[in-house]
Every structure is written in structure tokens, then in C-alpha cells.
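Structures incoming, each one as C-alpha cells.
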Structure P
Amino acid sequence: MSRNLRILLADDDESFTLLVKRAVRDQPNVASQCELHCVRDGTEAVDYVLGRGVYEDRTEFPSPDLVLLDQRMRQMDGSEALTEIRKSHSTRTLPVCIYSTSSQDKLHELCYSKGAAFCISKPLDYEVLGNKLRLIVEFARSVLELPRNN
């Protein structure tokens, strides 16, 4: 049996972060397959992904398998964080999903051009959020070869 999918969520909206945590917990197929780690902005997300600063201890802060970035954050937005993540050779292929309340095609094009695996509208409805999380987790598990638990 392979280990759980490690997801990093970066969002400065505490209420949305709590909603995501609840949606993960309430989706049996998601909760049983995932570990969710949360940070408050793009700068923290980059540090977490690259294992810098307070996130240096990989035992406490394991490398994520999938990153969910809010596009609109006060300190370094999602596309800026994605640019920084893609600069490192070790994270060039890390699946990153950027979400936003905006559904502008130009934003989606920008995110895809910077290497996003997904760009989706920020789901504000709890049921829609749960369904999107389930689909993202299913996709990530299907394309990633996660090491086995020993």
C-alpha cells in the first residue's frame, strides 16, 4: 500500500482554509488518502516546498506531492509562488493547482504558461469544493508514483 498523498494548501483566507480542512475530512476517499498541510501565503508556500527556513525539517514538514495555491494572497500571489517553485530543478514537475475567484481566461493562460497542472475557479460551495478536491486527489494519485509505506 502506498503512503498518503501530501497536499500543501496556501491561502490567506482562514475561513476558506477551514472549509478545505472540513471538506477533506468529510470526503472519505480523500481523508483516507491525504495529509493536508496549510500555510498562509505564497512566500510560506515556496519556503515549505523548497524546505527552507522553519520548514527545513522534512520529518516535521514533509515534501508535498501536490500544491494548491490561491491566486490572490497579500504576500506573494499564487502565480508568483509558482514561478519560484518552478525555479528549482527538484520541483519543476511538482503538480500545482492555482485557484481563484476570478475565471478570467488570461489568468488561466498565465498560470498554465508558468507550469500549473490545473487552474480552477475557487469553489465557495461546500459540496462543489468536496467534489473538486476528490477529483484533484484522484488525478494526482493516478499520475504520481508514491513510495510504499514500510
Structure Q
Amino acid sequence: MANEIQADYAAGNTLYAIIRNAAGQVWRPAGQAFENWGADAHDASDYAIALTDKSGSRYVGDMDANLPAGEYAIQTFVQAGAAPADTDTLLDSRALTWTGVAELTAAKLLANRAVHDLTTGKIDYYDEGGGVIFSQTLTDSATVVTRTCN
């Protein structure tokens, strides 16, 4: 995995990213788990994912290889001091659908193929190499249609 996190900001600064789940918890890379902000006296430096200044106002960083598939928010901060701090300024936030190995985008879904099993309702979306990158199951009754993603 490489450079999945990207941010635009004036070159020569120090930026970092933090990953949050739908419950608002933060990913702690050292613990390989989500937790409430400040648990066990952890702070921004425990949650930060360093971004590298690539010049031309572009910063990049890598998603954690152990981050499970899911819907996340990526928050980007401008580091003011020597280390990430809870008081650093939020630069940007964006939603991300993570497959466990890559970001899932509409362009990737549309560029690749899907197979719909009419018996089970399961739809598998495949990458160029034939691997399943995303699955969903549609079920319906007389009044409700349910979508389950995995």
C-alpha cells in the first residue's frame, strides 16, 4: 500500500492524518485498533499517520496495512510543534471506503466487472486481476429492500 492518503497544502509544512470510524473512534496504529480519543492517556501523536511532503503542495501517506475494510473519515492536520498535538489545526476531512487493500471509488467500480448471483442476491465486484474487491448482498421482501456490504 502506498500513498492512499493525499492532501494539498503549501510545501514546507508538516502534515499528518488521523483515521476515524463511523462511531468517531480513532485508529491507533501501534495498537492496531480503534479507540476513543484519549483512551489510556493517548493523544494526537499516538494516532498520527505522517504525511510526506512531495513538493508542489502535495503530501502523501500510507494507509495502515492492518486497517480492516470499512467506511472511514480521514482527517488531515497541520502540525504546529515538534510532534502532533491535540491542538493542531484541522486542514481537511474526507470520507473513504476502504476494502482492506485499497480505496474503493465509483470509478473503480464502474471500470471493473461485477457478477450478480440471482439465487443469493450477492454481487461481487472484481479488479483487473480477478480478485473480489467488494461484495454486497441485496435481499427484498414485499416492503423492504436490504443491502448488506462486506
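Please treat every number below as a calculation from the coordinates, not as lab data. Computed from a predicted structure; not experimentally measured. Cβ atoms are built from the backbone, for glycine too; each structure is taken alone.
One of P, Q was used to compute mean count of other Cβ atoms within 10 Å over residues 8-15, and the result was 18.9. Which label is that?
P
Work out which structure the value 1.5 belongs to, where distance in nm of label points 7 Å out along Cα→Cβ at positions 104 and 120 was derived from one of P, Q.
Only one of P, Q returns 1.5 for distance in nm of label points 7 Å out along Cα→Cβ at positions 104 and 120, namely Q.
Tell me which of P, Q gives -12500 when you compute helix-only ellipticity at 222 nm (-39500 (n - 2.57) for each DSSP H run of 4 or more, over all residues; to 500).
Numbers: P: -12500; Q: -1500.
Label of the originating structure: P.
Comparing relative contact order in percent (Cα under 8 Å, 6 or more apart) across P, Q, which structure shows the greatest value?
Between P, Q, the highest calculated value is found for P.
Can you tell which of P, Q yields 1.7 when distance in nm of label points 7 Å out along Cα→Cβ at positions 40 and 80 is derived from it?
The value was obtained from structure P.
Given a computed value of 15.4 for Kirkwood radius over Cα pairs in Å, which structure among P, Q does it belong to? Show your work: numbers first, answer last.
Working: P: 15.4; Q: 17.2.
Going through each structure in turn, the value belongs to P.
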